[in-house]
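Next up: some structures, all given as structure tokens.
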Structure 1
Amino acid sequence: MSIYDKKMQWQFGSTIIEFLCYSINFKDGSKVGPILGIRYGHSDIIKRLKDQIIISCSQKETSPRVQNMDNLDLIIDENEGKILGTDKESFKGVHEISDTFIKIRYANQADNEHNEDIFIDRKTGTLIRKIRERVKILDNYKDIEIDIRGECKKVENRKQF
């Protein structure tokens, strides 16, 4: 199932007019929508939409060995409180966005063999990422923790032309 959600706003003086469009596409090919709506109100009541922010974070594994990794590219959607990948799909887990930090916490509920925490300091750009894996070696399970550090920067324009 995928959900298409588009919002647009215009402000005239102290009045905000918001246009909403939703549709839902199900895996079987059926869909609902589009559903359209318009709302308006005083700027003290309707929250202004914020532009999505694209960030790119360098990553270096610091334990058990030092190793450079591919960049982690994220889209921050403060309006919906979501962190998206570059494919515009929401990252799994619980997202928390504040003025000072961004957190993603993911725990595989099915087998508890993969847990991941991502913390980004919005003031300094520091990335801290911890991945915990439970792996089976012969007949024994071993917990492995991977510690990743990096720096995040805002990407102004991803278009090449």
Structure 2
Amino acid sequence: MQEIAIFININIDLTTGMVMQNILDKLKDIRVEETVSYLPIAYGWWVCLFSVILLCFIVLVIRKLYKYNLKRNAHILINSFRSDNVVENAIHVSTSLRKILITRNEKNIENLFGVKWYQFLNKENNFILSDVEKELFLNAPYVDKATNKFDNINIDNIYLQANRWVSNLK
């Protein structure tokens, strides 16, 4: 029995030694690799890059369409009301411009009135009116609608300036 055990131990030692010899034969010298290119070879990276570019393009198109729709809806809002009464028209243009600016999330629009409101419009996109038109635009909410003080004003210029102002929005 002892002889068999010695024979098994010798075989195991010999086998282990052989395995170790095979592993050592597979070792190679350390060598410097060629330079790695900057472009990824894997197709997955190209798909990811293309997906990011496509997503950016889609976001830009949607933002452009949103701005276009906002301006188009603003023009429709301004031109939706026409009356024979000049004061009512001026009130409508002023409130329409306020609604447009609130839609754009402008800060403190509700606190602007009178000269500050006109200065804000003029500062943003050159809302230019004659002195009489300016007086009507500023005081329209406070003027009696039955007054004939502003009957000689051409309200079309106020509408024209409001539409031009909306067209120049960024």
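None of the figures in this text is laboratory data; all of them are computed from the coordinates on show. Values in this document were obtained by computation on a predicted structure and should not be read as measured data. Cβ atoms are built from the backbone, for glycine too; each structure is taken alone.
If mean count of other Cβ atoms within 10 Å over residues 94-101 is computed to be 12.5, which of 1, 2 is the source?
The structure behind it is 1.
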> For structures 1, 2, which has the highest computed value of distance in nm of label points 7 Å out along Cα→Cβ at positions 46 and 78?
Replying inline: 2
>> Computing relative contact order in percent (Cα under 8 Å, 6 or more apart) for each of 1, 2, which one ends up highest?
In response: 2
> Computing helix-only ellipticity at 222 nm (-39500 (n - 2.57) for each DSSP H run of 4 or more, over all residues; to 500) gives -22500 for which of 1, 2?
Replying inline: 2
> A value of 21.9 was computed for mean count of other Cβ atoms within 10 Å over residues 86-93; which of 1, 2 is the source structure?
Replying inline: 2
>> When Rg and Dmax of the Cα atoms in Å is computed for each of 1, 2, which one produces 19.9, 69?
In response: 1
